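See the structures that follow.
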Structure 1
Amino acid sequence: MHRKNVAIAIALVAIFFAVISMHGVFGAVSFLSSRPQPSASDSVLRGRDAFGDATIDRPGLRRVITAADLPAPYATSSADNGAHVVPRPNDAWPQAPAGFQVQQYATGLNQPRKIITAPNGDLFIAESNAGKVSVYRGVKPDGTFAQQEVFASGLSRPFGLAFYPSGADPKFLYVGNTASVVRFAYQNGDLKARAKPETIVPNLPSGSIVTGPGHWTRDVVFSKDNSKMLVAVGSHSNVSDNAQEKRRADILEFNPDGSYEKIYASGIRNPVGLAIDPRTGDLWTSVNERDEIGDDLPPDYITKVAPGGFYGWPWFYIGPNEDPRHMGERPDLKSKVLIPDVLIQAHSASLCLTFYTATQFPPEYRGNIFAAEHGSWNRAKRTGYKVIFVPASNGKATGEYDDFLTGFVTKDGQVWGRPVGVTVGSDGSLYVTDDGSNSVWRITYK
């Protein structure tokens, strides 16, 4: 047995020096460290194990949370653990699965939020604090942008961006201000607005930026056939049901000219991100759920939205689970509450989402969802602060999701980056806005 161990050791040493002879010392290290990480199917957290926190996040880790896994309300006390964002440490960089490269495409932005791709490949970014929409064009050999312009300024906390109609020749860029939807005349390739904006919806419920009541982001998308405009309006409060919640915690539907308002779906506390599945035309949303009933309640979620669907807020959550602050108030609604498709770690602050429509990434990513998790405050140990991958092939989610882009939280719990927006570039790269480091990251597959 001793001789056998010696023979194995000699063989391993021989392999190592063979690698060095082919690649050099540093090449050998690179060769060994670039072996693929365990696939998602090899590493799946289920049930309560899936709740976890940012200390165990890593690319390729898969989670599955179901409605049956939820703890009781107040199983833990309510935490106030907001992130104090620090400058990116020199040794910190976003981490993606093996085979992917992450580059800093741009930095120095002012609260970059939603990002979309124009037909010609230009990237349009809502810089909410600055009240402007910027355009970034091209990629230089080092992975940074080639040109940048301000498309429009003087806006009121812009967030949602959408070209209309869809396709190669849009005529307008729609912008979701916090209290209105406006549109700019647009021709493919424009770097600056041709004229002042036209107000389409003048009277959306508005919200403060961060510290006061009222979710303020207003995402905007159009149905696949371009006949309807859908606008996300988050709640005024955490869990109230008073008159200030009128036309809130809803996804509203309009004609593209702003007429004929109706409620598309309701009971959705803060449907921050909206996306249309390009294959089926289904509407999907990424939702921030309520706070202050425990570390793991209730999960945030991503779901295909049923027209006319009711998702429970503020009386119920994740199906017929009654919020203890509204006990016994609306028993008539209990059986009507829909259970979302994909439950995300509670308080992750799920923001924008997009479907991967290109072919640069491996086949398992194509046609599925990427979503940005901005990060928690109402949790003792942090969740979120990453980009996740959500399998949703053939228009149906599996309930699973993978960590895809991580590394925005240091080992000692400091936060330096907060993902917000995701879009697919014309070359198939994934672009991610980060309003912690005020950067845009570019992820490519090599």
Structure 2
Amino acid sequence: MKKVLMNEDELPKKWYNALPDLPEPLDPPLNPATKKPVKPEELEVIFAKECVEQEMSSERFIEIPEELRQVYATWRPTPLVRAYNLERAIGTKAKIFYKNESVSPPGSHKPNTAVAQAYYNKKEGIRKLVTETGAGQWGSALSFAGAQFGMDVKVYMVKVSFEQKPYRKFLMEAWGGKCYASPTDMTEIGRKIRKEFPDTSGSLGIAISEAVEEAATHSDVKYAIGSVSNHVLLHQTVIGLETEQQLAKLDLKPTVMIGCVGGGSNFGGFILPFLPRKLNGENIRFIAVEPRACPTFTRGKFRYDYGDTGKVTPLFKMYTLGSSFVPPAIHAGGLRYHGDAPILSLLVKHGLIEAQAYYQREVFEAGILFARTEGILPAPETNHAIKAVIEEAKKASKDDVIVFNFSGHGHFDLAAYDAYFRNELKDYEYPEEEIEKAMKNLPQV
């Protein structure tokens, strides 16, 4: 069987919350002004109350509202696909499967949390959602979610990606979203950055600052976050929960699970439902893959840091390159964030997740191989996972079952592929001296 699908009524009824199963409790987020643990009411200034409750919940499973499950059913459950042609091209004896999240309307995993956040904000009477986006997949997903629930959406898109990927902006507009190149002149932090760095290509940290500033200064506007936070990873566990059921139908257990990591949402949602099995001794390796141009897990420090450049978000204990980090203009815009999800950071610290990093050109080469064997053009972010899959498959045995999250397609990234074919893509490795410089500016906690 090439694809493993489930009936609509087998779509998960509950999300899995990893917080109760972590090897130690997460260090709490801190108020940026007082450096004391953030209180729920402080987070409710920018987030929906229900999302804040989920962020701090100790419940292992949290019910998915039926109205929201009906929206999920627009594209879920997503197929689990055996990559026979890729296996033959590599010459591996292992079985390779991918969970195809590109079948959602926006073409990625992002709407799993976008529709949830829009749903909860709508219930609380919020008129408008604001957010940031890197490559545009999150901005597209939130615009789609806004259309489902009749909400206005405003997106601050990192300038370099805004210029590289104009069709993402058009997609957002088709769903009613408004998209602007960040930094803008519409916020105080945006104007400050433009004045200090007039030629900046922007960063997720800057775009987050702009979105949070707008949410914090308007009572009928809330911020929606696409990655990093606990409640985002919670919503994304529909991916791993479906994968678990689909593999069980085939009487298979994964030995290697792989995903690309920027902030950690697709990877976290994919592997976290399998965490209890790993903790109970089952042989599963979790591999997080990132760019060498933004090597958060592989070269960052496990420290408290701001989530944004403007230093207005809470401080999170995570692997970070420093909130002042402005990455090179690689095409994997969704992987250009300076930090990683606290949940995943803790698991890396405990050795439960492995981290790998690759150059831009080699991951595009892997993506082209996947497109020519399996037929789907991957997003530049997804190419990182595929590169790791290929390398793992080359040394795997016939007993290995390699499963990876195909986080999104690359249909709006054709300019990046054009640059690859014209040999114009550059490989970047973030300089050690820049990392050390950023580390000196981390907050003292």
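Read-outs: derived from the displayed coordinates by stated rules, not from any lab. Source: prediction; values computed, not measured. Cβ atoms are built from the backbone, for glycine too; each structure is taken alone.
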- Note on the structure: From the coordinates of one of 1, 2, mean projected area of the Cα convex hull in nm² came out at 19.0; that one is structure 2
- distance in nm of label points 7 Å out along Cα→Cβ at positions 161 and 337 was computed and gave 1.0; which structure, 1, 2, did it come from? 2
- Hey, helix-only ellipticity at 222 nm (-39500 (n - 2.57) for each DSSP H run of 4 or more, over all residues; to 500) derived from one of 1, 2 reads -11500; which structure? 2
- Task: Kindly point out which one of 1, 2 the value 15.6 was derived from, the read-out being mean projected area of the Cα convex hull in nm², for residues 57-272 alone.
- Result: 1
- Identify which of structures 1, 2 gives the largest calculated value of distance in nm of label points 7 Å out along Cα→Cβ at positions 49 and 313. 1
- Identify the structure, out of 1, 2, from whose coordinates FRET efficiency 1/(1 + (r/R0)^6) of positions 217 and 257 (r between Cβ atoms, R0 = 41 Å, to 0.05) was calculated to give 0.50. 2
